[in-house]
Structure I
Amino acid sequence: MIVALTIVRYPKKYIPFAFLAMAIHRFPLWMNKKCTFYKLLGCGKNGTFDIHPDYQQWGLLSVWNQEEDFIQFSQQSFLSKWWKAFCNEKFQIICEPVESHGKWSGFEPFGKPKMKGHEGMVGVLTRATIRPTKLKSFWNNVPKVAAIMGQSKGFITSIGIGEAPFFMQATFSIWESLEDVKKFAYRDKEHAKVIQLTREQDWYSEELFARFKILKSEGTLNGADPLKP
């Protein structure tokens, strides 16, 4: 199984085509039987959970049994031709699930992998549907967590993605090593407090955490390849 995260950027004049894509791109994805799971996504402005959407930047997360199936899709599909016609930037990460727990729209899209001994860069997906009554508490704590993550050792970059503004949010972050991820997730006191709040106050009606081995990337994000020194 491989997972691909594609982030594209539209010029301002083509923003209407970005919204149109969210409506029509689901049909060729749904018809492609080699794609086992997909989500068309909006993006936040600041690289993490963000209440302010970036109407120029959009994403697609897709899951495939074989890398060859995704390569064929990325080269020949209606979506790839659309992106070439209307987008001025594309960044793509291909990765392999290492660990996953939780659900996304009632599914376990990455199965239940338990890969051990992973070395090198790590991708982390944190995704949640926030209960309407907990939105205020959630958004009050987001800036604090984002600031901590951005200053943490081994942090490379992050992308704020989501299916809907305000209450369906996700972050895909990339780290230099698994040890750096663990230090941020479990040893940072402020981050630990926020995690505790999510449990005590039951913020989420659905959540998913997944970790990935980064296999390759291509393209640029905001003018640069974040995975290259």
Structure II
Amino acid sequence: MNIFPAIDIIEGKCVRLTKGVLSDKTIYENSPVEMAKIYQDAGFNTIHVVDLDATLGKGNNNQVLDLIRKKIDIKIEVAGGIRSKDAINDKINQGFDTIVIGTFAIKNIDDVLNLKDSLIKKLSIALDIKDNQIVSHGWKQTNNQSLGYIVNRYNDRPIHSYFVTDVANDGMLSGLNIKTFSSIKKLTNKHITIGGGVKDLNDLELSKINGFNNVVVGKAIYENKITIESLAQFNAQN
């Protein structure tokens, strides 16, 4: 199991939101590039970077993302407002390793399924769960399609992974809701990355025991609930 430290960006700054609510954000001192370097130097092999401005339709942080990619040698999983084939291609051409798509993947399933395998293999399909339903558009819109339907459609294509977020717990430091994540694990043999609510190393042990492939950790790092050193050590042992 791999730990993916998270870097969420608004207006060029590192932030963390609570339950995805823009008005409930915390801004942190280190720049996104500085944080990426810290994670790289600590020995992580992948970081998870989110352009929250793009997610929320309030512009983008393309220059910051480009700078991170140029300064950082490890793998980068990028997310946020990637809602078309052209946007996917742009991120691939920028050199990002895995592209997380949510709204586009949920609202335009046929368009995504028809992409070439070379693109599909770089895609992580975001399944954002709120009140047992899939949400999109920055977690503001509820989707009527069932989780099973969406997963079954993508199971037949060589996607990189599913990226599952428990919206109710995201940024809450309340602990992982393994029940939510396990409901998806029963539907697929694809790799699964989970996030939303990690509060301590016990959450990571639980994730490992339950067979998840990757866990994103964000606020627990920034709020000093888990040290980067202990995370890196855990990551190196798994």
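Read-outs: derived from the displayed coordinates by stated rules, not from any lab. Everything quoted here is computed from the prediction, not taken from an experiment.
When volume of the Cα convex hull per residue in Å³, for residues 39-126 alone is compared over structures I, II, which one is greatest?
Details: I: 137; II: 90.
Looking at the calculated values, the largest one is I.
For Kirkwood radius over Cα pairs in Å, for residues 15-78 alone, which structure out of I, II has the highest calculated value? Before the final figure, lay out each step's value.
Values: I: 13.0; II: 12.6.
Largest value of Kirkwood radius over Cα pairs in Å, for residues 15-78 alone: I.
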Quick check for you: by Cα Rg over 2.2 N^0.38 Å, which of I, II is greatest?
I
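One of I, II was used to calculate relative contact order in percent (Cα under 8 Å, 6 or more apart), giving 28; which? Kindly include the intermediate steps, with their values, before the conclusion.
Numbers: I: 28; II: 20.
The value was obtained from structure I.
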